[in-house]
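The next part holds the structures, each set out as structure tokens.
Since every read-out is calculated from the coordinates, none of them should be taken as a lab result. Owing to the predicted nature of the structure, the values given are computational and were not obtained by experimental measurement. Cβ atoms are built from the backbone, for glycine too; each structure is taken alone.
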Structure I
Amino acid sequence: MLFSAFLVYTWVCTVIETASLMLGRSAPPEVLSQLTFLSSNHHRLIKEVDTVRAFRVGVNYIVEVDVVLDKAMDLKQAHDIGESLQFALEKLDNVERAFVHLDYESEHKPEH
């Protein structure tokens, strides 16, 4: 009887842990701080990091970063900065996929 109770307990703990990993919980503050630091120091022409989000997908995170660049910057340079930031974020061990959004200002309504 004691062994059966132990088995049920371990199964319930496993189900709760697995469910929490699959439900898309937000990353803890230390992970968001690491992502923000990496994003803000990635390139000297990044004026501001507007938003950083990270959601659990299994054991890793899906990351979304919004950065502000100069509005006079040409498209090629802006693209190269965004793409290199995406690759840098995806090299982190705990990041499954990264999405980088480029903008020229941060004074706007939250986007969908």
Structure II
Amino acid sequence: MNVESIGQGQKVLISTYCHNCFELYKSLSDGLSAVTPQRALDIGFDQNASYDFIQDARSRFKAWAVNIAALQGAHLQSSLESRLKEATEIRQRILKILDSLAQSLREGD
């Protein structure tokens, strides 16, 4: 999924991007859990601190997404997607931010 496809007639939903970011947070957490403590020291990072940081970031992302209804489907009037129907520039900016987050999470995995 990439923001470049936005504007080419294909409607990408904010909720789809948000769910994708959740999956990437999970993948990153799982990857950190799979690293042995010795391997983490060999690579040069604190496994526990990194894991805690990712879990905190995931919790904050979830709080943001739930609070503004970014996870709800576009068919619901209360969804962020529905509320931004007329605000296409803001919608595009949110999608770009979510895409950037997803790219960062993929790089960390």
Structure III
Amino acid sequence: MAYQEESFLGSGDLYIDVYDDDGNKTGELDVGNAKEFSINAPSVEKKELLGYRRSNYGKTIKSIINKIEQELKFTLTDINRKNLALAMFGEDSDYSQSRWLKHQQS
């Protein structure tokens, strides 16, 4: 199987869906503006078994694919708490902030 390199220039909305611990989808998240988005060609690790008999010496008689890795890269410019939780592999939750003031007595 030969790989043919191709390119694409486009625009659109980027949605990401994350799986929970049980492998269920948690719902698509619109991550906002992405100034960079790329998908690299897959890296395939293939093992071959060569024949050593007279009838098949040096020929591949069996092959398996051990590992397929592919890299997806994107750079976001909209930083919000949902994107931050996604980047840190965390969970989004409500928060509150208060400021503690020390009163000086005169």
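Comparing structures I, II, III by distance in nm of label points 7 Å out along Cα→Cβ at positions 39 and 63, which one has the largest value? The partial results should precede the final answer.
Working: I: 0.9; II: 3.2; III: 2.3.
Of structures I, II, III, the maximum of distance in nm of label points 7 Å out along Cα→Cβ at positions 39 and 63 occurs in II.
When distance in nm of label points 7 Å out along Cα→Cβ at positions 55 and 71 is calculated, the result is 3.0; to which of the structures I, II, III does this value belong? Source structure: I.
So if we calculate distance in nm of label points 7 Å out along Cα→Cβ at positions 15 and 79 for every structure here (I, II, III), which label has the highest result? Going through I, II, III one by one, distance in nm of label points 7 Å out along Cα→Cβ at positions 15 and 79 peaks for structure I.
Can you rank I, II, III by volume of the Cα convex hull per residue in Å³ and just name the one with the largest value? Walk me through the numbers before you get to the answer.
On the way: I: 109; II: 95; III: 218.
Going through I, II, III one by one, volume of the Cα convex hull per residue in Å³ peaks for structure III.
Can you say which of I, II, III returns -1500 when helix-only ellipticity at 222 nm (-39500 (n - 2.57) for each DSSP H run of 4 or more, over all residues; to 500) is computed?
III
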